[in-house]
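Student: These are the structures, in structure tokens.
Computed from the coordinates by the stated procedures, all read-outs in this text should not be read as laboratory data. As the structure is a computational prediction, the values presented were derived from the model and not from experiment. Cβ atoms are built from the backbone, for glycine too; each structure is taken alone.
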Structure P
Amino acid sequence: MLDALLLVPNSRAPAYGPLAPFAAVEPPVWAGLLATFLLRKGYGVEILDAHALDLSAGQIGAAVAAAQPRLAVAVAYGHQPSASTQTMPAARAALRAIRVAAPGLPTAILGGHPSALPERTLQEEPVDFVVEGEGPYTLAALLGETKGVFGSPFTYERVPGLWWKDMDGHPYRNAPAPLVKDLDGEMSGIAWGRLPPVETYRAHNWHALGHAERSPFAALYTTLNCPFRCSFCCISSPFGGPGYQKWWPATIGAELETLAVMGVRHVKIVDEMHWLSERHVEGICDEILARGLGDALNIWCYARIDSVKRPDLLEKARRAGYRWLALGIEAADSTVRDGQDKDFSDAQIVKTVGAIQDAGIHVIANYLFGLEGETRDSMQRTLDLALNLRTEWANFYGVMVYPGSRLYADAVAAGKAVPAKWEMYAPLGYECVPFAPDGLTPAEVLAFRDAAFLRYFTDEGYLAMLGRKFGQAAVAQVRQMTAVPIRRKILED
């Protein structure tokens, strides 16, 4: 009998709205790692990637009922480090469908959002168990209890990291589960054999600029968690706080070699802060080059302005297949930016972007509107900075008050309103409601964000640069993207 079915909810349309065709269809990295961990513990595991297969809630319920697992687990992780909350409406719909199609089947949910709000998730969602924390040890213990591995009678009280209810509906919280320390031994490599073919997945439109195809596409972790404490970020929710763990470079090199054999060229490194330890990055580059994979890869990853220091390492990374670095610039106003644990100057931003581009690596600049201390003038300065830097790609976001972030905790403690529905947390969704600092409204922040997006990507200087670097097909694709209207409920209201 199948022990566990790991379900990836289908949040494609709610998260990206009409821009979904331009977004990636990304392999569910955390579900793949969980499957590897449980398989090594001797449990039978399958993954139902409803997001990649674009399944409806009814189709998910039917598929789970047909699989007849002992436990169905919704893995509520998004394809951005802070995007777990965006997946919750889809997870809820899937869990409801499972209850209808397979009544009595035990269900659980895990992810950044459930870890941030475990008791609320247990009370509000149609689920039997909530996992607070990473999940591997909790799922293994839960499966072991119900399978009789630890003797009988089984008891949920022995399962670390578990939230559950007694027969009267009273919630219980068990002691926390430990983090996985031996990443290379217990959780190395994604269980690709439990996922749809890599051809099912596709890169973001920008990631594949200059390439004929966006598939096949893969993603992987090389580190977990983040040591920084940006107010808007909730990445540390499953880990109990900021931190940093790494897989050995040899482990990453072996997985990239496996992907290359599978025909994968486009690769995303999912780490919240990949380019932080230069020794770690250089070790991975050395593994890639030793395996002769550099020319076969198109890698992108996250970095910080103040973590990219060595021109020689940039040059080596370019030879190792690193083609894009995503930089969290966030804001042009240094007083706004400093509040996000990012103490670097405007001159440093210009210098770092230039050094990356001089090494032949493209830059994705990430900008946020609506940070604490923000004004309309400071938002305009951020847009002006983006237009002056003219990086190969840029992402513009309204700040979201994600559960698990310091911003959310501070807002709740101060009695401020936070979005009432999880649908409101999707940055490109119709119901999106961003955070607004004193002096601005959510509608003003969102309207500025949407206008900044169009201003940047319709700028003729930007489009000319794009054409020189990637060809006219790239320009046509961007024009197609900006022609898609983005509807916003709070702006229509």
Structure Q
Amino acid sequence: MRRTDSTIAIAQHAPSLRRRTKIVATFGPATDDPDTLVDLLNAGVDVVRINFSHGSAEAQVERIERVRRIATEVGRYVGIIGDLQGPKIRIESFAAGQVTLSKGAEFTLDTEMDPEAGTELAVGVAYRDLVKDVSAGDTLLLNDGQIVMHVNDVCGSQVRCSVFRGGVLSNRKGLNKQGGGLTANALTKKDRMDLAIAAKLNLDFVAVSFVRSADDVKEARQLLTNAGGNGHIISKIERAEAVENIEAIIDASNAIMVARGDLAVEVGYAAMTGLQKGLIRTARSRNKISITATQMLESMISSAAPTRAEVSDVANAVMDGTDAVMLSAETAVGQYPVDAVRTMAQVCVGAEKHDISRSTGFSRDEDYFDHVDQAIAMASMYTANHLSVRAIIALTESGSTTLWMSRQRSDIPIYALTRHESSRRRVALYRGVYPVSFDVKKVERSEIRKSAIALLCSTGDLSPGDLVLFTYGQEKGVAGMTNTMQILSVPLEGE
């Protein structure tokens, strides 16, 4: 690919080796030791995921409080995601713990069967509406698609199937319908209780599982608001129906998570790679955040090193433009949680050096800006990408200006200077945005720019002679009022 002069200029003046892609790590039993937690934060965790599917509410509250305490001690601004369990549709249990199913065998899923009495002929199903949602000819997938069954007929409480691909099936494995179509509500009774906990603890993000439509997102947001919470909503895209309604879901959400486990089972593995790229691209084009998740470094649950395929998987997500990549069991219960985070960070940095989609040619000329601060953000990124700018300094209240900036592809660091702890934790998820504590209310108006530049010089992020782009609002401390962009030079010593 031919490189333009402006592209060469950007490469020559690449201002920072800081990792732009953020790392979300799931915390669990393997991360509860305070020393391990310190190591994880120092290794590069930007956002912590608390999975409400596991552990008691008391244990999760203790874990959240520990994360915040230690993050403060090590001087990090770390966001926290509360991930709702959702209507995970599962089979019940087998009397012997597991069975082996052979291809061609008859097997029944029974919504009224004793939940502990499964055999090689039948097993109970916790999801009562299964008999309403499937019919003869449908394909059901169990254990993340490892077991495949074709539905022969539905009679009363029984879904009678033939095994198409057999294998070992054990207790409480997940069940999906190929192509989607299971009508379970996205929010369960447990989810509603966990939303109240998320509000009480002022979590930065809440991830809603098995979203089907924008209405699911709106319901979760309303429940969170009613409980006194103001966290951002992340929609987990793991149903085929969600893909069909994706633009409306993204518009109703603050972020999406490409949850590739259940989604790949429902849409088919062959379609997953292209779908992932499209989801990331659509989220970015609609000014929303994307997280790529599921089995990114799966082998590091029990191995100190990743496979080459896993490295390529993470690198491709980074080059697709995802805001964050996520670790699940690798950190929650794995043997090498700190190594997994360090590996993820190294792969991200390596991929960012070769991100061929990074270009000054990225244009959104078709956009019409609804807000002045959005127009300033886009003008700033265009200017920065066509000038040898070392950094962008954005005075912000809510972080929205830096969100819009981060939607443009660039390797120029964006420093979000804000007086609000909640905003600092939230922007920790935005690609290429770095939170900085700066109380604009405590600085004289004439000294704001000088103080902000001095602060970043003291941390080593700026040096004398650097060119910086500075955005702020003429009304100090008012959200949504960024209306000014300036190009400034960091004073040389003695000036």
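Student: FRET efficiency 1/(1 + (r/R0)^6) of positions 168 and 344 (r between Cβ atoms, R0 = 30 Å, to 0.05) was computed and gave 0.05; which structure, P, Q, did it come from?
Tutor: Of the options listed, only P reproduces it.
Student: Taking distance in nm of label points 7 Å out along Cα→Cβ at positions 208 and 416 from the coordinates of each of P, Q, which one would give 2.1?
Tutor: Q
Student: Once mean count of other Cβ atoms within 10 Å over residues 216-223 is calculated for all of P, Q, which comes out largest?
Tutor: Going through P, Q one by one, mean count of other Cβ atoms within 10 Å over residues 216-223 is largest in P.
Student: If semi-axes √(5λ) of the Cα gyration tensor in Å is computed to be 36, 27, 21, which of P, Q is the source?
Tutor: Source structure: P.
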